[in-house]
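Each structure below appears as structure tokens.
Nothing in this text is a laboratory measurement; each read-out follows from the coordinates by a stated rule. All values derive from a computational prediction rather than experimental measurement. Cβ atoms are built from the backbone, for glycine too; each structure is taken alone.
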Structure P
Amino acid sequence: MAKKTYVFSVIEIIEVGIMKNIKWKCVIVCICYIILRTISCYAQNTPWHWILTLRGDASRKSMDMPYSLYVDKATSRYYVVDTYNNRLLSFSKKGKFLHAFSANQKLKLPMAMIHDSNSILWIVERGKNALVKINLKTKAINVFHLKFHSMELFPDRMHEYNGIIYLLDKMTGNIYAFSKELKLLHCFKAPNSSLGFIDFKVMRGALWALAMEDQSIYRFNLNGDLIKVIHLSKKMEFPYSLAIGPTGMIYVADRHKNCIFVFDGSGEYRYSFLNLGQDRGKIYYPSEIDFDPWGRLCIVEEGNGRVEIFGR
């Protein structure tokens, strides 16, 4: 359909140029504009293709329900939180397995991690219901049980931005911002959802949070002020994770439909891709999606025990 429209438009411009005796330079400029615009629109809807898969360690021990992914741009490494094997796995940018870390078998159901520039690992451990700080140089391990006022928090997802740690509380669905000294700085709440948020990302000076109940994206500034609510136009079955693409498009993983829904910045549905399966390029029970620093879409699959990475 798009191809026919493109051909007709070019022919129409040529005919008008002849009839109106317009300079050919102007006609050529118009034709080039249409070609570039058509290519741009085509690129936005070009199917994603599989690039590589992160699977397991050198002994071929498979991942067991991995939950999240951390990408270290400085070292060009992927870190997969292999939850039910109680370990963290690192991979190169090309997908080569590098190392497995279990803190001498002390990790208990890790859910999320960040690696800061001071050789410190921060790990959310569901088995301890705690945020754990590990100094890789001194091997010191500190366990913190977080509270908001007198209420115990149940940390789940975690991200770091400009030296601030952001944590999603599984019980309330609220997101809390802490300093590296674990001083509480801000709280982000969903005013229109009793269940709170199920996922979030921090980027471009803002916090983007997904509310499953009303299927909306809430955008906050980093002081906790709500800036905008984006209502997603396409009804999903179980939206579970979100990612913001390099061009501002919104990507949402549906955990039950096993596909990725794509919306523009205003929440209008554009397209969906991928479906259920175990083969390459298929997904099963996605737990997290995110873009790596190189513009590739990473999908953590609990069901298939792997991370699939896609590009265009």
Structure Q
Amino acid sequence: MWYKYMMEEFIGIDIGGTKILGVRINEDMEILSKEKISSYNKNTLDNLLSNILLLIEHLKTDKVKKVGLGIAGFVDHKKGFIYSSPNIPALINVNIKKILQDKTPYEIFVDNDAKSGAVAERFIGKGKDTEDFVFITFGTGIGAAIISNGKLVRGHNNLAGEVGHITLDPSGPLCGCGKYGCFEAFASGEAIKRYYLNHIKAYKNLPILDLVGANVSLIDTPLIFSYFERDALAKETLTTAAHYIGLGLSFVVNLLNPEKIILSGGVSASLNKIWDYIIDEFNKNTLPIEKRNVEFIFSDIGENGVAVGSALMTFKDI
């Protein structure tokens, strides 16, 4: 259509614990271009900033005036200030909005990555026709955001929805946020891998060890899921994670009574392998009316969701 050539365009960037992904979209929410940096040094701010600027350079056109960032961390969206990011050490007390606006000609918008993901679901995903849902992403960490009456719930400091940092067991493992026993410390991708590696010595004849030999650095969360039925420690690891996922989801549903829970992130794609264990624990701990009326749905937006949502937040009212 000819009118598309007149549309403004927007860049959205997903800054995660392992990758940086950017997209350029138009006002019709169509993805026009995409760029991805699969790994980066998350310990140094200069490296992170140089990669963000590189993506902007690759994605920009003369129709772009605004850039949105979705960041895995505790974010003041009004100031563009990042207090901390449990999985990105470089981001501690950083006003990334000011830095990037000084280095580029664009208006910069900054928000938590889960909130960006929820916005994408609200406009183009499984939440498009739903007024009340919770979006939960299982990846390096566990993030979440709440949509109520069609609007994003932010709370006083933009920290509403930090489901990953609900304490499930105060005597549990240390979380990246500094607390002990968080949902994220039990059931994120990193937590699953850590549990497996910490318990190797208690087992003999593990098929995963036969596969990787002495190089345990090759063991990751997807590998553990793939050996769920064949490796005794993989089964223990994942049934333990399932217990805490079911418990964490019960907290969310008992508190918020959503119509839907939309699950996303790299780990969520494998949760079907342990779904019966998750639902069993969920049902034990959830009020009867609420558990009958909530629907669990897996996002189908894919890896672009946070980046698209970050772009949408530059021009959509939510």
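20 is what came out when relative contact order in percent (Cα under 8 Å, 6 or more apart) was calculated for one structure; which of P, Q is it? Could the numbers behind the result be given before it?
Working: P: 12; Q: 20.
This value belongs to structure Q.
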**Asked** Which of P, Q yields -0.40, -0.88, -1.17 for log10 I(q)/I(0) by the Debye sum over Cα atoms at q = 0.12, 0.18, 0.21 Å⁻¹, for residues 184-295 alone, as computed?
**Response** P
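If Cα Rg over 2.2 N^0.38 Å computes to 1.16, which of P, Q did it come from?
That value comes from structure P.
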**Item:** Which entry (P, Q) yields the derived value -10500 for helix-only ellipticity at 222 nm (-39500 (n - 2.57) for each DSSP H run of 4 or more, over all residues; to 500)
**Value:** Q
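Comparing P, Q, where is distance in nm of label points 7 Å out along Cα→Cβ at positions 64 and 304 highest?
Numbers: P: 2.1; Q: 1.5.
Ranking P, Q on distance in nm of label points 7 Å out along Cα→Cβ at positions 64 and 304, first place is P.
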